[in-house]
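Multiple structures are listed underneath, in structure tokens.
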Structure 1
Amino acid sequence: MTRRTAASAGVAGAALAAGLTLCPTWIRAAGLDVWNMPELNRQCDAEVGRRDRLDDRVHQLHRRNAVKRAIAGELIAGRLGLAEAAADFLAVEATDPWALEGLQAQFPDGPDQKRAALAVLVWVKVRAGRPAEAVARLEAEFRALYPDG
């Protein structure tokens, strides 16, 4: 390496160091802030824990939906009445406080049993493909259970 090349490299290195010192966000963006490794490791561990908790919630949601799908199938087939299906739905939702809060937010009026019956009707209409004869039967059953709406 010639003297001129070494001097040019030295000037470029000094300019880069000065630029990075004046703008530390560039250092962080480039992943060169090695002095911050303990904090970065803590952040990484926290994110792994957060991901694991979210994975657990997703698995719980899939399990609850599978149970509710089975309940809706029994209801559509006529092997289960709306009141029983609503009680089963409510029991499934009670396993997750967020699900219960969601049920209460979606259907703010009435007791939990009525909210669950409405949720069953929505489930059958939306998720089960709106089987017309079952929907009509279930809506009539809902009106008989809750004549005030």
Structure 2
Amino acid sequence: MARGLTFEEFQQGDTFVSQARTVTEADVVAFAGLSGDFNPLHTDATFAASTPFGERIAHGMLIAAMATGMANWTGVFEGTTLALMEQRLQYKGIVKFGDTVHLELQVAEKKTTSKPDRGIVIFDARMVNQDGRIVLDGQWTLMMRRQAA
């Protein structure tokens, strides 16, 4: 796969899929400590058993954070991303401990800017679980380096 794609190299409809990873209890505990979000839905097995989910689930923002890492795993942003300008997220499903997720990015739109060294690429971004269900759906806007004039 190509690495470090520039604005010109992205074409509408191009799709990039990351490798998958399994979400563990350790991931959730580490994220709770890092973020300070100790909501019992994520950290208290007894409380979580009383919820409609019946067990603890991963933080939605943990899955969003994993998505940004997975985007980097694809290699297409290596050294060519100038800024992550916006992320819109919609939580579509839960992620349980032991679920395996991966990221699917698809180029939705490209926009030139007034500056010749950069352009804007908008991606549809989806985190998908092991059953093919979308658990996080969104759109990311990135400022990307352009090829040298």
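Below are the figures for this structure:
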read-out: If FRET efficiency 1/(1 + (r/R0)^6) of positions 5 and 61 (r between Cβ atoms, R0 = 25 Å, to 0.05) is computed and equals 0.00, the structure in 1, 2; value: 1
read-out: Entry that produces 16 once relative contact order in percent (Cα under 8 Å, 6 or more apart) is calculated, selected from 1, 2; value: 1
read-out: Identity of the structure behind 3.9 (criterion: distance in nm of label points 7 Å out along Cα→Cβ at positions 45 and 69, calculated), options 1, 2; value: 1
read-out: Label whose coordinates, when helix-only ellipticity at 222 nm (-39500 (n - 2.57) for each DSSP H run of 4 or more, over all residues; to 500) is calculated, return -25500 (choices 1, 2); value: 1
read-out: Rg/Rh (Cα atoms, Kirkwood Rh) from the coordinates reads 1.47; which among 1, 2; value: 1
read-out: Percent of Cα pairs over 18 Å apart, for residues 85-132 alone - highest-scoring structure of 1, 2; value: 2
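Computed from the coordinates by the stated procedures, all read-outs in this text should not be read as laboratory data. What you see is a predicted model, and the numbers here were worked out from it, not measured in a lab. Cβ atoms are built from the backbone, for glycine too; each structure is taken alone.
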